[in-house]
Structure 1
Amino acid sequence: MNSINSINAVLARHDNDGTRLMQILRETQDALGWLAPATLTAIARGVNWPRAKVEGTAAFYSFFHTRPRGKFCVLWSDNITDRMLGNRELMAQMCEKLWLEPGHVSEDGLVSVNTTSCTGMCDQGPAVLVNYRAITRMDRQRVEQMAELIRSDTPLERWPAAWFAVADNVRRADILLGNVMAPGSALAAAMARGADATLEEMRQSNLRGRGGAGFSTCLKWEACRQAPLKEGQTRVVVCNADEGEPGTFKDRVLLAAHADLVFEGMTVAASAIGATQGFVYLRGEYRYLLEPLNAVLERRRQAKLLGKGIPGLGGVSGGFDFDIEVHLGAGAYVCGEESALIESLEGKPGRPRVRPPFPVTNGYLDQPTIVNNVETFACAALIALNGGAWFARIGTPKSTGTKILSVSGDVERPGLYEYPFGVTVQQVLDDAGANRCVQGIQVSGPSGLTLTGDEAGRRICFEDIPTAGAFMVFDCTRDMFEVARNFAHFFAHESCGFCTPCRVGTQVVARLMDKLAANRGSQYDINELFKMHRLMQGASHCGLGNTACNPVFDTLNKFKPAYEQRLNSLDFEPAFDLDAALSQARQMTGRDDAGAHLPTENTPGV
């Protein structure tokens, strides 16, 4: 009966609205511990959706549990930078202390220990999530203490508060990380100009999306503004804070320390395109930010900067309506893709949509929708305040403004570094303290570009190296093959399964990398990796599959000895001779001419 009451209370809070299924599932799981079959049935009945549809959403996201989990659910971040800091040894120590195998729940149901993808704490790892609350800077002493607290069933509220502290680690600030803008000032400037003039300032700024693709922000906003509305529709502003790219943590700090700037940029966008509804899609790993962000939103409502009748300049009445809601994700990297994110907002599995139509005309609930990155909205607020020409003078002509880089790995000072676009890779390395021999740099995460130390003269800008913000450094003691293998397993885990090239291809690549790691590979396997790169890049449905082989392809080309040393033989001779196997068929048909044989390298025209 208590379970039914809890479920009904959650459903009532969300008006029994199926499009809010993600939040309904999360809050129900928080109350009951896991999503039992009867729980899913009750939720399906409550939102009047088919049960299979509700279960499909629950099964898609790694942070929803359709089987019992431990009362203490411990997830170790398994990004490559956490591995470099010793996370596997620490996890093994914890499992030994708890008499537990990784991936299992203890017999008494008290605890489960497993791994998860990057938690966005790469500057202060190794990190864990305990019941989805982040704990950073794990070491052997903390593992010992944590095991004792778990064994004694001590509630998280009584764990050392210092464990849950997440540092911003801002190492170099510029216009974004160093801003002191008063809340409401950018919105007042935008309202004084009007929508047309605000869009013109955005055009003059040449602001491009900071999520990695670099699409013109002004063009996106204009397309959404011009999209026709059906009866009862509105336009929607979505902030993509699903910062799932391993090695990236800039959005975490912008939301923690500069939430007003981000929300102001969203409100400026709403005033320019005529939107009344806004969402921040916050990655599940940043759950600790949910309450602080909601507090900032409430403060802005009290200040008449959100809600009904947002006034114009000088408090003039007759403004516009716009409000923002924080929507928490549940552990799915693919939701960083804008159409998959919108699917998730609607309560569905986060699978990328077939496009066209594009979100700017048919987005959230088929309404015109803009989706921009956290950093993009922060830039938009400053442009509204200071003007497009001011912004365009910073950076390069094609890459205006600044870029925040999340620097981690083999550096003395990991953290956030904000530079005008055009900064060299070498400058970043020097500032971060990459004093040892630099072997490789992974820019823009696994889906980005792998550089060698000899390429440090290249520049961070759309004209040379575009990036979503990740900047991982590997010194000469690191094994670049193992770096690529970690990324291969990440993509295999995060594929949404929508299309065959990505669903199967990522698994094949991961298995080939494991085969090489076990010293059972051959040149044939190397050739297969190149083949998978070509196939997935051309045939995958979305960006995940198209870029999943990038780190393997780059390391194969730039660090090939790391692969070759794992081969049994550099030469490969197939154990099965297909042409010889066809000899019986040739005998039966009485043919033995060239056309009855498989072509070889010596066959003319081959």
Structure 2
Amino acid sequence: MKNRLKLKTLDSRIYIIFTTLIFIMILSMQVVSYYSASSSIKSSALDTNRTLLNRLVTQLDSYISDMDLIIEILKDEDGVDQLLMLDTDEWDEQLQLEIENRFHTFHKARQDIYSIALFAFNGRIILDSGLESLNEYAKFEETPWYRGAIEKDGEPYLSSSYVQNTIKGKYSWVVSMSKEIKDLGIMLIDLRFNRIQQLCNSLTPGKKGYIFIVDQLGNYIYHPSQQLVYSGIKREPIQTILRTDTLNEDGRNYLSMTSELSKWRVCSVSFDDEIMDSWRNVQYYYVLIGLIAFLIVGFATTFISQSITKPVRYLCDTMKTVETGEFRPIGNIKATSEIQELAYEYNIMIGKINELMQTIVTEQESKRKSDLKALQAQINPHFLYNTLDSIIWMGEMNHSEDVVRMTSALSKLFRISISRGKEIISLKDEIHHVTSYLTIQEMRYKDKFSYTIDIDEEILQCKTLKITLQPLVENAIYHGIKSVDYEGLIEITGRKVGNQIILRVSDNGKGMNKEELDSILNQNSASTKQGTGVKNVHERVRLYFGEEYGLQCTSIVGKGTEISVNIPIIEDEELPL
């Protein structure tokens, strides 16, 4: 997954591109479907609310018509006109009592009627017999229902909601319907809120929605939170509602209609969040379906991308083996024709590289043999001349035993040096070789130096490059011990350390300063003859065994020099060049 997120591989790019496109498509579909469906649902809900509101207005008009019909029935009762036409001094108390009883009968039959009263212009008042008496402080002539009835001139007048104070001891919220009767008086019916409330609650738009009614001036006829709106705690945009039929404000939808009979403005209030509540469940399903589709597409994209990129990755992994030197060809690969063609060309390239590498190896092997022989040929030939001179001198002096001993040592020296053309010999033979050399030099420089050889038995059969120690001993004699005025000592040791063999040649000669020590193994230094043999040994060891092997030198002026050679442990009969 980390490689996918890096966007560097082909399958990660395919995966990201496809999944991103699918995600954008699903998200776009979700957004479009949401706004489209939400608009449709909201429009449908508003249409439904408008239908309910129209039904409510129709029911209110029907209710008002019923109240008007009751007024007509009551004013047409026998004796009503007769009683209203009587002067005060001719008033018929018995007839009044009969009419009041009839009013009371209507009152009891209708629970939505709060009171019924008839106010004669001659000053007499006929009350529902269930009522007590008028409030002596009430000035009904100044009330809106009284003046409105006169202005309507025989048409019913509906007041706004108010606290009724005409009847003594009664202070309830009512809506009054009043109507003038033939210039004789005014019939008044106070309507309770319960019927209007029942009508409004029966057609409430949703659980949170509500309906309220205002008159033409914006005064509240009915509101479910009547006390809150009158106290100013709850506010409605009344003036805007009076001017328009639809309004959306703060997530609330206002629909309003005007009653033909009462001219009341009936307003329905619904909430956006409630309208869209059912749609949210649909949205959850949409999201769930979108996630499932996204996962399916993700798995399908992964499968497709892997089927495309798996052969490419295999091809890349195989090509990377070239970095490690393993030129592995590509076998049968199931892929597109383009990738198969690429694999075919790669196999041809690997074949040619292997051929070139083999040619280079052969050439390098030949060159290495030549280099080794060239370095071997650089060993000082003056040693041979000086040794032969010494043999001649000893012969002339009749030192026959010394002649035999030196000649024998020289024979062994050259026999091991030649070693049938082998470059690798046993460490034991190498010790014999350097011993023969030391024997010759000890005879030439009598009493000038002595030597010791200490080699672990366990490494004597291990292999080493021939003529490794002799140049180091030669360097110790000619450049360390020869110029001192005391007896020199040459020590040769051999130890196994880990997976290496460490050979050391140390002397107690004059030693070297830092410049001489730095130049002794430096191939580019323009030094004197000192160290030429040492450099040859160092180069031959590195050329044959590798850069991690070779010589290390330490020296102290006046105390001597130590040169160590580290070589690998080789127990085979012979390593091929």
Structure (1, 2) behind the derived value -17000 of helix-only ellipticity at 222 nm (-39500 (n - 2.57) for each DSSP H run of 4 or more, over all residues; to 500): 2
If you work out distance in nm of label points 7 Å out along Cα→Cβ at positions 115 and 267 for 1, 2, which one comes out largest? 1
Taking FRET efficiency 1/(1 + (r/R0)^6) of positions 147 and 235 (r between Cβ atoms, R0 = 30 Å, to 0.05) for each of 1, 2, the highest value is that of structure 2
Label whose coordinates, when FRET efficiency 1/(1 + (r/R0)^6) of positions 35 and 123 (r between Cβ atoms, R0 = 35 Å, to 0.05) is calculated, return 0.00 (choices 1, 2): 2
With mean projected area of the Cα convex hull in nm² derived as 33.1, matching label from 1, 2: 1
Suppose you compute relative contact order in percent (Cα under 8 Å, 6 or more apart) for every structure in 1, 2: which one lands on 13? 1
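A short reminder: the numbers here are calculations on the coordinates, not readings from a lab. This one's a predicted model, so the numbers in the text were calculated from it and none came from an experiment. Cβ atoms are built from the backbone, for glycine too; each structure is taken alone.
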